[in-house]
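Quick note: the coordinates plus some simple rules give every number you see, no bench work behind them. Nothing here was measured: the structure is a model prediction, and the numbers come from that model. Cβ atoms are built from the backbone, for glycine too; each structure is taken alone.
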Structure 1
Amino acid sequence: MTQGNQAVAQQLFKAFQDHEPIPFISKSVELSEPEAYATQDLLIEQLKDAQNVEVAGYKVSMTSADTQSIANTHEPAYGTILSNKVFKHESEIAVSDLFDPLIEPEIMFILTADLPQDPSAEEVLDSVRIAPGIEVPDARYQDWFPNFTLGDLLADNTATGLIVVGEEVAPLSYDKFAEIQLSLSFNGEEIETGDSTEVLGNPVKSVQWLAKKLADHGKHLKAGQVISSGTFISPIPVKKGTYEASYTDVGSVKVTFK
């Protein structure tokens, strides 16, 4: 199994603990993709122990060609969501608790059964409920977006900040998942629109990709875990106020930043 970089994991853990952003680790060390994921694992273990939390699920990042080009990669990436980073509809969150957060409207998949390592679309749909969601990417680096390398991103838990999960509903048909329309508003005014084809053509494909990628790393998706499946729009910086993401056939979710 690939070894992670303990020194890098410790730097990132200290940034979490001190709430002080650091320079990109790529300025001092170059990590391959396997090394960076292994470093993420080391960081997650430290955070779990220090915060007395568990893995609640995963987020899928870089689900469009544009975002993949930023990190010079050909596929998405995943980050690990811890149980203290899952928030409910209409939560209020202090901006001061975050580093440099962004807004990404995403469909959440909540697993009702364990998934196999290489699930079919039908197996995914038979094993989930879904919810409207907002992911809030956040990184521990100075001036991080969009200036990171792939190694920077993966080692820092793929810029996982928190997720906001709305009310669960039954999954749509596979074809309907490719037709979801998004309206994102800020303080009651629409600021962005998007659609689900931005997520690998269909968000179900995002879950399939994640299951296979985790299997490569000796992990699997378990009942009860939540998957933030990929953004419908280019990320936008968080401002103080209320965001609402509304999705056709899925519902809406709100979060307020103070």
Structure 2
Amino acid sequence: MQYKIVFSDIDGTLLNHDRVLSPTTISTIKSLKNELPFVLISARMPAAMRHLQEDLDINEQPIICYNGGLILVNGEAVTSTEIPINTLDKLCDFNKNINCHLSLYHKDEWYVPEYDQWAAREENNTKVKPAIKANTDVLASWKNENKGAHKIMAMGDEAHIDKIKDFLSQNFPDQLHLYRSKSTYLEIANKEVSKLTAIQFLLKNHFNLSIEESVAFGDNYNDVEMINGVGMGVAVGNARKEVLEVANIVTHNGKEDGVAKSLQELFKSYLQD
């Protein structure tokens, strides 16, 4: 099979120990950019992905944000799938007795209830600064603007995250995807979309390519469906067991240029020309 497009997760997959793109990763992807599209796909917000696009010199490519909840082509949204405002209302009401950190995201908006350790950590990881606004105030504004959330990030003690996960699982089993990247983190998105549905959309509507012609790299729970569904699913060496089990191949650790090394092997004919 001649693969014609590459999709890559970011955190845990594409970035090195310093959470930046290594020189090897940058040079490898730049050397392939004229041969095949390289598309970033992440749970991140657009603003946390654009600087990586610039570093890789792939600004002309679409980006898939919020685990498929928002797809941008030339900076414009071509699909947008939000968590309904009434669901946000119920979650925030439930959270009053727990007081877990809830980050609310819509396109390039990121609101935190206070600048705490969780907000600081996310800012350090993504290079984006949040706006400080109470969850209830955000919801009031969004109701007036007829907006929902592309993502909610619950961050806090493991016991608090357990309670929020249980509440959402029991009350919105058919509406929400719940991704627990670690014991203290819970990413919440609309269940209608995933990284795989976003890939399928772009392949059909933008690239005119088949799923069999695509390669994808990933490491975490929200990558399982994508890695299992594309033509060549590649797990980085540090990937979760569930990702390793469905991958076609396993490459080196993501922090040790696993994506670049795999690209060099898969597309060596391009790199040798």
Read-out Cα extents along the principal axes in Å, computed value 60, 33, 32, structure in 1, 2: 2
Please state which of the structures 1, 2 yields 0.3 when distance in nm of label points 7 Å out along Cα→Cβ at positions 62 and 78 is computed from it. 2
Can you tell which of 1, 2 yields 22 when relative contact order in percent (Cα under 8 Å, 6 or more apart) is derived from it? 2
Taking helix-only ellipticity at 222 nm (-39500 (n - 2.57) for each DSSP H run of 4 or more, over all residues; to 500) from the coordinates of each of 1, 2, which one would give -10500? 2
Supply the structure label, taken from 1, 2, corresponding to FRET efficiency 1/(1 + (r/R0)^6) of positions 126 and 190 (r between Cβ atoms, R0 = 41 Å, to 0.05) with the calculated value 0.75. 1
